[in-house]
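Peer 1: The structures come next, written out as structure tokens.
Throughout, read-outs are computed from the coordinates displayed, never taken from laboratory work. All of these numbers come straight from a predicted model, not from anything done at the bench. Cβ atoms are built from the backbone, for glycine too; each structure is taken alone.
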Structure 1
Amino acid sequence: MMLCAECGSVLQCKKNGVKVRYGYYSGYFNADLYECPKCGFKVLTGFSKEIFDPEAVVDFDFSIS
């Protein structure tokens, strides 16, 4: 169980297997997106190993160029 840090509600899984690019990595990571049903606070969790695919279209891009 994960609780929202903003309002204390239980976070609900919104989507499994979102693609996330992060930092200096060229590929992406699969993760799960959780969202608070009350206030909309979102969390990405459950990251996998890097999947090397610099051309992949990702759901979230937090890369550093």
Structure 2
Amino acid sequence: MAQRGGSADFVAGGRVKADTVETLDVEQEALKADLKAALAELRTWRSEGREIVKLAYRDEKEKWVEFGI
């Protein structure tokens, strides 16, 4: 195999690349989890904001449009 470039350095380089990929995958999964949590918080905040507007302007539904409702 060494004649075709399959030396110990080649194998070690592959291991380094595989470790890098695994580390990046773990980081990506953590970021996706953080994003999912942040989106859930944003949805809750938006829902609360909509309720505030609807209660504040319950008799003036035409004003809801100003707030994107």
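Peer 1: Among the shown structures 1, 2, from which was the value 26.6, 84 of Rg and Dmax of the Cα atoms in Å calculated? Numbers along the way, then the final one.
Peer 2: Details: 1: 13.1, 38; 2: 26.6, 84.
The read-out was computed on structure 2.
Peer 1: Thinking of 1, 2, which structure, once helix-only ellipticity at 222 nm (-39500 (n - 2.57) for each DSSP H run of 4 or more, over all residues; to 500) is computed, gives back -26500? Intermediate results must be reported in sequence, preceding the final value.
Peer 2: Working: 1: 0; 2: -26500.
Label of the originating structure: 2.
Peer 1: Out of 1, 2, which one gives 10.0 for mean count of other Cβ atoms within 10 Å over residues 35-42 as computed from the coordinates? Intermediate values should be presented prior to the final figure.
Peer 2: Details: 1: 14.0; 2: 10.0.
The read-out was computed on structure 2.
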